[in-house]
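So, here come the structures, one by one.
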Structure 1
Amino acid sequence: MSKTLWTLWLAGTALFVWMVREIGWGEVMGLVQTAGFWIGFFALFYALAQSCFVEAWRLTIQNPTPIPFRWLFRVYLAGDALNILIPSGNLAGEPVKVRLLTQRFPQSHATASVTINKFSELVAMTLFIAAGVGIGILYLTLPGTFQIASLITLLGLGGLLVAVFLRQKKGFYAPLAAFAQKLGIGRKSLEKRLPRIREIDHAIGNFYQNHPLKFLGSLLFNFLGWMGGAVEVYWILRLLDLPASWSHALAIEALSLISYSLLFFLPARIGGGDGSRVLIFIALGFSSATGLAFSIIRRLREMIWIGLGLLSLLTQHLRPTRALPQPARPQ
């Protein structure tokens, strides 16, 4: 781990420890203990949300041979664990997914599916955030600063997604490679890889042109995956004996996703993610202790899935990779 990552990790950890001391460890842990064995249930329940994300991804894979869902689930977990741990805007695990997918089918199709699904995942997340923030504004006493910040974030995400979608249909990676060459970045290497890069763009464009219903299905399953987080929030709120509603659960999950998106530079969003949840709870009229207890319960569930993802990554990399023939290059 680089010095920058270590610094960010230590800073986030220090912030977390400071919050615990300020709020009161005894009160926070008393609330966490009310969850008890339910934390294991949350981890088990979240398998449904993860399954939705995996099914969303499976729908974007252009391959005549059926992909075993269990195998794809393990690949997803491996990439997702790295997305959480490594500050990269949830992109660090995507190359790993591509690498593992090439055990089953060509790299161009693997890269295309990962690219399309990441876009589908972000669109679904933006729609979920819009719904959660809208409910928070209409039915809850969401402070004006939260409303303004949320709306600005949504406008930014929406504009970015429209631009990416238009770029994908015309060619996504080849223009990026050409731009990098103009800057003198990896000119010779990119020149050799340009035919393969064009194959990836062709596969992406082919999917949007020939499989619009599959893309809509991917959007639906990704949205259901994000909804799984809101269901988990609702159950945790009930366990903490809070006068919470589904409106609270949706708003909390939507605002948490915004904060997590903005705090992409922190490893596992340590400290910053927990602090943002405390602020969200205070803004909605709950105590800081319940906010931090909620965050810790979520962290414990998250750690279980990260562990499973790292284990999956280890076992996948220990297996030999089978070389597969590449598809004919488009003329």
Structure 2
Amino acid sequence: MDIQQLLSERILIIDGAMGTMIQRHKPEESDFRGERFANHSHPLKGNNDLLTITRPDIIREIHRQYLEAGADIIETNTFSSTSIAQADYGLEALAYELNFEAAKLAKEETSSFTAKDPSRPRFVAGALGPTNKTASLSPDVNNPGYRAVTFDDLRIAYREQVRGLLDGGADILLVETIFDTLNAKAALFAIQELLEERGATVPIMVSGTITDASGRTLSGQTTEAFLISVSHVPLLSVGLNCALGAAQLRPYLQVLSEKSEFFTSAYPNAGLPNAFGQYDQTPDEMAAQIEVFLKDGFINMIGGCCGTTPDHIRAIAKVAANYSPRKPVVAA
């Protein structure tokens, strides 16, 4: 079934946090290394994307738990699977393989669930994270003109990532947790470039991050400015994720809902982190906060980011089933 059609019929559920669930398994250095990387020169603990190769059983179980909780869309374990981000671990050469294997694994799980209930198709969203560098801001306060990465560096890295995700079977491409719209524009350019070469069409989701109560992205854009900056691309959706909890996200989702000709998505954190960086918001508390903007008709796709678990997604899915999806604004 076509996802555009589904989105006009009901609110779709996105999965929750990958990192939160990986932490429950308490992986050690040996889990990240496996046999293949036993003698790798760099420490690998914390490179969650590498677990797709070294501990695929963990990633597969997490995908399955979210699908069982009611997720219609699961994200690949590829948030940091660009050559740029993997350079921190000395694994730049692994970028294509990480994306291919992550998409393939996720696709196997969604295909299994869709086969059990064809009336409820499940989708794989190939996740393209923001990388650990920014094209708009200098990392050196003494040299504001300096940039640690160029637009072309990003375009080339994202192109390799997209190639792996598509070859692995991703149904959707999700450019997410955008703190710098210039990085996102490089990702979108790479996507369009590759799709044009292949003569292919793939739904594209974009999700930005409002970093604090100023209502702006890290690179300084308001929600509306961010929306305008990416609207030249024929997108499936524009939304917001991470950084804030559901309650804090509401005013910015309202802007998107009122202005966007695309479908809208949101996957907030489980509240704000406590003094220890942990997320305390319960599934029921989070679902109650999300229900506010479901009632207001702001949403087409809803899920969870940092701190969320299958229990959070289950509670959100239960609430979302009671509401109709938002109708996108008709372009003038």
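Here is how the numbers come out for the structure above:
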{"quantity": "Parent structure of the calculated result 1.9, given that distance in nm of label points 7 Å out along Cα→Cβ at positions 98 and 162 is the read-out and 1, 2 the choices", "calculated": "2"}
{"quantity": "Value 2.5, calculated as distance in nm of label points 7 Å out along Cα→Cβ at positions 130 and 258, assigned to which of 1, 2", "calculated": "2"}
{"quantity": "At a computed 0.20 (FRET efficiency 1/(1 + (r/R0)^6) of positions 18 and 146 (r between Cβ atoms, R0 = 25 Å, to 0.05)), which of 1, 2", "calculated": "2"}
{"quantity": "Parent structure of the calculated result 15.2, given that mean count of other Cβ atoms within 10 Å over residues 10-17 is the read-out and 1, 2 the choices", "calculated": "1"}
{"quantity": "Value 29, 56, 15, 0, calculated as P(r) over Cα pairs in 20 Å bins from 0, in percent, assigned to which of 1, 2", "calculated": "1"}
{"quantity": "Among 1, 2, structure where distance in nm of label points 7 Å out along Cα→Cβ at positions 42 and 314 as derived comes to 2.5", "calculated": "1"}
{"quantity": "Per relative contact order in percent (Cα under 8 Å, 6 or more apart), the highest-valued of structures 1, 2", "calculated": "1"}
{"quantity": "Test item: helix-only ellipticity at 222 nm (-39500 (n - 2.57) for each DSSP H run of 4 or more, over all residues; to 500) calculated as -27000, pick one of 1, 2", "calculated": "1"}
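Laboratory data are not the source of any read-out in this text; all were calculated from the coordinates shown. Predicted model only: the values in this text are computed from it and were never measured. Cβ atoms are built from the backbone, for glycine too; each structure is taken alone.
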